[in-house]
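Presented below are the structures under discussion, each in the form of structure tokens.
The numbers here are math on the coordinates, done by the rules we state, and not lab data. This one's a predicted model, so the numbers in the text were calculated from it and none came from an experiment. Cβ atoms are built from the backbone, for glycine too; each structure is taken alone.
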Structure 1
Amino acid sequence: MKIGILTHPLVNNYGGILQNFALQYVLEQLGHQVATVNIDIDYHLPLLRMCGGWFNRLRMHYLKGMRVPLAFNPKPSSAELDIINRNTLDFIRRNIKLTETVTHFYNLPLLDKKYNFDAYVIGSDQVWNPQLCPWYFGSFTNRNDVKFIAYAASFGHDEWRMNQDLTAQCAELAKKFSAISVREKSAVRLCQEYLGVDAKHVIDPTLLLSKEIYLKRITIAEEKNVLFSYILDQDDCKTLITKTISENKGLSVRTSMPNETYLRGLSRIENCIYPSFNQWINGFNNAEFVVTDSFHGTVFAILFNVPFVAIGNRQRGMTRFKSLLKTFGLEDRLVSNPEEAYAIANKPINYTPVNEILTTERQKALDFLNNIS
């Protein structure tokens, strides 16, 4: 079957890229011809809003002495983004098959006609947040000969956030799906209550593959006595947790994030480049302990059988953390403050039952994907 994967735009999110790679890998192993829809939306703020932001930055700089970018548009240009994302884009080019680029969701109908996929697999990650719907429910095509399947789709939250009109539209579209699976257990209830469809709970695509498959995609560099810190939203609390645990365990801290977020006129672009997947995956492979506020950071700590603390990231959604950890009986690894982190850091994880659960969950997921025909 000729399948198109519809997921989040692939840029520099390690977990987002690897969930796409894993889903494509499994579907190809099942005998399908697969390509990922290459979505690269070119967002433009209205001119008046850009002017307002510029004048506000000028005011903060000259009247309050604040260190803010003075450029009219401080965000990186396309050429600058190519530099910032060169390592992650290289991994994508080498490991993920892409369609031509879609620069606006309104171009999806044209892509659908050109590629004429037999089916679309939508997922994983937060593909069913309101900003991406109804496109990610398949509203871009009326073809009767195309199937829609959701694999590990996520709403991002355990409460409903679509308005009444969007809910009605998505509910109608959802009933056309051949099969629906969701990443969080709470999403099973949301699908029933608001979309009127049944859904199965499955694991994130990254968990479908063994760590050995990921290691084959990188150059392995071994290192001893490492604490891997993968923090998306750094703050003083997370820095303190990482520092204290690393010192208590006598481990050297390794990270895999840019030193700065790029702002034109303030940042040196070489400090804003995302490290390679070699560095990211080696971080987990070498780690004796992991500190992370990332969902996929937590996933890979589990996959590589490394003790960890997962710092709750409310800004990015707690539901996925809770669902993941409950599945594996690791709810106590989710912490919200330094005291909780220190208390759990010295508690070992027995990965034997965790791996047994993973084997069972993988089979459930493969059974679901095997029914695509």
Structure 2
Amino acid sequence: MIHNYQTKLIHLGRSSAKSSNIVNPPLVRASTIIFKNLAAFKASYQQPVFTDLRYGRSGTSTVFELQNTMAGLEQAETCIATSCGLSAAIAVIGAHASLGKHILLSEGIYGPVKTFCETELAKQGTSISYFSNQYNMEEKIRNNTSLIYLEVPASISMEMVDIKNVCNHAHQRNIPVACDSTWGTPHFFKPHQLGIDISIHAATKYINGHSDVMLGLITASNAHMQPIRQWCDRYGSHVSPDACWLTLRGLRTLAVRMQQHQKTALIVANWLRQQPEIKKVIFPPFFTGEALNLYQQQFSGCAGPFTIELVTCNEASFERFIDGFSLFGLGTSWGGFESLIMPAIAHQDRAKKIMPDQGRLVRLHIGLEAAQDLCEDLKNALNRI
């Protein structure tokens, strides 16, 4: 029995490798599965979908290895892998949406998730509303609320949510709570221990860690996963074995990568606080009061992404700043080994030619480069404002 988290990272999800006396599980691709007789064929349909060989869409041994590993890391009964983080979030929300139901979401959630809820769910007759710590949860929950969905910390704003408070109110009324746990990863965040019923990870990011895979992971109890399994089966939500194989390989180094991401992010963020061109660094370790208490209670460390607010500058100055980097890449996403920068603009506003001069936000992802080099790159760009 393995108890230590770091040991689990190395040894879980290798059962199919042991039979071949190799270190890593082999990559198994398949569409059609051949059964030796009718009894075996029928038996495959008695197992929950996405847990056993049935058809390629339900997964192969490579997929099952990753799912079992993630369930073990999150201390959950089961896991489902999907094509990307967004597909995982939509599967969870979609499984709890229907005509006449209500879904309650935390403010500041990932833009595409919000768009899905406000467009597709509206067409189905599902109502949605939002909350934050400033609201009374008892007033926000309705008699027809079927799911409460959180993202902690919130995208861009980094806002914290009082998870235990939300779960207490939800569970008193038998409402499941789902959480996008991507920022904290299993290394710094234990969602199910805090009361979260369904945990979602965009494994595209830190869990894979190499910016070359699209993958989503959902962990939950068997009971909470049942409607999600049904939804994924009906809508063809499946994952490539190749993506799972690469993610298993990347997962082995998650612990050491996250420690380095944290170390460098804290150095760079503290340096940015001293720069005259920076109005604010929005980073959970720098919060105060209740927000800081929530961060310290719910997380054992910090990841690499955080947001900065620049001093007032016009569009031309902002463009010079964004275009002035040599190490930070301009691109969406985070969680890979490389540092990234992106204007922190809502998805629907990213094509606008001009944004307001005040309140310009930029999201940084601090990668695995040396902190001194990243600070120098930032300084060169800041000097162009």
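Consider the structures 1, 2: one of them gives 3.6 for distance in nm of label points 7 Å out along Cα→Cβ at positions 167 and 311 as calculated from the coordinates. Say which. This figure was derived from 1. Quick one: mean count of other Cβ atoms within 10 Å over residues 87-94 came out at 15.9 when computed from one of 1, 2, so which one is it? It must be structure 1, since only it matches. Out of 1, 2, choose the structure whose coordinates give log10 I(q)/I(0) by the Debye sum over Cα atoms at q = 0.16 Å⁻¹, for residues 231-270 alone equal to -0.54 when calculated. Checking each candidate, the match is 1.
Taking distance in nm of label points 7 Å out along Cα→Cβ at positions 279 and 335 from the coordinates of each of 1, 2, which one would give 2.5? Clearly, the read-out refers to 1. Each of structures 1, 2 was scored by mean count of other Cβ atoms within 10 Å over residues 175-182; the highest score is held by 2. With Rg and Dmax of the Cα atoms in Å derived from the coordinates and found to be 21.4, 64, which of 1, 2 does the value describe? Source structure: 1.
Out of 1, 2, which structure matches 33 when percent of Cα pairs over 27 Å apart, for residues 79-294 alone is calculated? It was calculated from structure 2. A value of 13.6 was derived for mean count of other Cβ atoms within 10 Å over residues 263-270; which structure in 1, 2 was it taken from? Here the read-out was taken from 1.
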